[in-house]
Structure 1
Amino acid sequence: MINDQRHLRARLAALAVGCIAALAAATTFPAGVDASTTTGPRFDKHRVVTTGLDNPRQLSVLPNGDLLVAEAGHGGNNPDNCFGRGEDQFCIGKTGKVTRIHGDTVKRVMTGLLSGASKDGSFAVGSDGASKRLGGGYFAIITAVPPGAVPQGLPGWQSGQLLKRHIGRPLRAIANVTAFEQRNDPDGEGVDSNPYSVLALRDQVLVADAAGDYIASVKNGKVRLWALMPEYGKRIDAVPTTLARGADGKVYVGELHSEIPGKARVWKYDRLGNPIRWWGGFTSITGVARGKDGSLYVSELFGGSCGFDQIPTCFPGRVVKVSPNGDRSYRRVPFPAGIVVRNGKVSVVTFSVSPSTGFGGNPAWSGQIWRVFGG
């Protein structure tokens, strides 16, 4: 049991995207910025697919072209379920969900998921990852919450769990990924768990534990180590935040890494968890996709030259396209996360740290999905 509320709040806030110190400073809206302004930055060419999402994170494309997005929610509105004071409050609720998008139709396929967020609903943690098998149910992975942190009446049983739901059936937990970390501590650096991304394959479900620094495999309810991420030095971890299956059938893993620009990598694995190759030179990766032509698309949450002090003139974040010949091109995208490519068209989550009411309370900056590169 953690009794010090200040310590608990700091621990929860750090879970938001892999325990990086920059996040704690970023969870409050920059002072002096008028979030209600109707003028804003000039983003690179894009088309808005959908808006009003609630801290959207992992994105996948289903065989029929539908999009599946994990929404981490916006915490909760009950002051009894909040820790800290003033703008430093961190509130817990059950506002996480998983959403399926078909054209203009937005359908929630999983709801009532554990969620924690800043007082304004931004920088949420909870249902950060979602996936689906062909013909199967929906999966969601839930961030691990420190013991004793979830107030009564909220679904604390979901913490650190891989959840599954078939339409018309109740939500259920099928594997406790955090318990695997507690029993095994694969990286040998002490128990620390933040299950963040999930990939449902035909014969197994992969889960990236960002704090544990490994990829787990879940099969028939049993969890085992699939791949251990590399170590880069003292206090410098890979922090895997994204899983994706490429058009080549291989598994791609993106690293959040450290706060050092250009140090994050994308790894390519075979289905057994053996590394094949890697691409470097990225910053704070939160999404990866591989096209049929061999192009690699990478979301950088804090990439580019813009800082938080430049909002709303310029937002942090960009998407990088690595062509088969190695050439790189970029699109300025605000706080990008999950990314997919289908038929040459690239869709990416934007404003991934924003509630449905918008970053800083501006509805124009709600969680969204954009079409970039492919038009």
Structure 2
Amino acid sequence: PLVQNFCRQGAEFIGELELAFHFCERPVVAITGTNGKTTTTQLIEAMLNTAGRRTIACGNIGMPFADAVQRQAEFDIFAVEVSSFQLETISTFRPEVAVWLNLTPDHLDRYRSLAEYRAAKLRIFENQRSSDFAITNYSDDLPKIAARQITFSPYSREADLTLEQGFVHFRGEPVLEMQQTRLTGIHNAENLMAALGTAYALGISWEKAKVGLAGYQLLPHRCEKVGEIAGVTFVNDSKATNLDALLKALVSQSAPVVLIAGGKDKGFQFDAIAGAVQEKVKHAILIGEMAGRIDESWSRVVPCTRADSLRAAVDQARQKSCAGDVVLFSPGTSSFDMFKDYADRGNQFREIIQELAR
């Protein structure tokens, strides 16, 4: 309210992203989207460094963009993860390459509608020129963009980058086999395609790009296998802070799933993924503020129980699972009702499983 009041009185308000850009003398690759931002930002960092372009991943990923800019003599390119919150307060921020991964409902506790959330994200393109590049998801209906557009899609052959029989193609030419990387799942294919689109925009050869992408190790809390007990695999997907991330985690599982989900109420409608839950999940264990609402949405398609703590949820999951099953901890919402953040939530889950496995 204080900031809004100043703005109504005509005060200019800029955020850290815009401030840092005022002092930036290096090309910027900016990455946004509801899901996959951090993975894609780090893929681009690894790819460019291996190709001989000194690159640092910064922004919403860890090191603030402003801190990285103070060390810009050490780098050739900045790979900047940008959130909708950061984009709200830009005025001149202009990335040479803007990467748009996807858009699904999120942060509806901050934005009045999906359209308002989308408008904030779209600001990543607003200062780009015809000499710049926009790497975009072909499935998203975006407005006209001034930059040269490179599209990707694992579903349509009309995009520039496509996925066919486990190979990423660029305009019909196979450029990367998924098995050459450590990443699996359609969502990671999209992340890899976005990185390859960035390579094309920056003039990096496919051969050089592939080396960095093949060596990338997925970050913790993203469909991370944390243990196996009595033939049951336990997977930590605490980074799933919205429904789309939860859905992608479910789709990537081939074994029967006992799901632990729930957390802070962000206004999501969990019945939107009830079909996938019915198909993939044998039992759902619900925690946090959302437990009651999720129970109402899912109990008609899958058995649901509630737990007062993460430890209690794991105990229930062990009772409901059998050898060959997967216990998937993929909350589908944020963590602030019970935990410090998604990393704290995931670390606690990992510690519980490791303790039980001893």
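Only the coordinates and a few stated rules stand behind these numbers; no lab work does. Computed from a predicted model, the values in this text were never measured in an experiment. Cβ atoms are built from the backbone, for glycine too; each structure is taken alone.
Across the set 1, 2, Cα Rg over 2.2 N^0.38 Å, for residues 173-316 alone reaches its highest value in structure 2.
By the measure mean count of other Cβ atoms within 10 Å over residues 77-84, tell me the structure among 1, 2 with the highest figure.
Working: 1: 15.2; 2: 25.4.
Ranking 1, 2 on mean count of other Cβ atoms within 10 Å over residues 77-84, first place is 2.
Upon calculation of helix-only ellipticity at 222 nm (-39500 (n - 2.57) for each DSSP H run of 4 or more, over all residues; to 500) from the atomic coordinates, which of the structures 1, 2 produces -10000? The value was obtained from structure 2.
Tell me which structure, out of 1, 2, gives 58, 54, 38 once Cα extents along the principal axes in Å is calculated.
2
In this comparison of 1, 2, the computed figure 1.3 for distance in nm of label points 7 Å out along Cα→Cβ at positions 261 and 349 is attributed to 2.
Comparing distance in nm of label points 7 Å out along Cα→Cβ at positions 213 and 245 across structures 1, 2, the highest figure comes from 1.
With distance in nm of label points 7 Å out along Cα→Cβ at positions 205 and 293 computed per structure, which member of 1, 2 shows the largest figure? Numbers along the way, then the final one.
Details: 1: 3.5; 2: 5.3.
Top value of distance in nm of label points 7 Å out along Cα→Cβ at positions 205 and 293, among 1, 2, belongs to structure 2.
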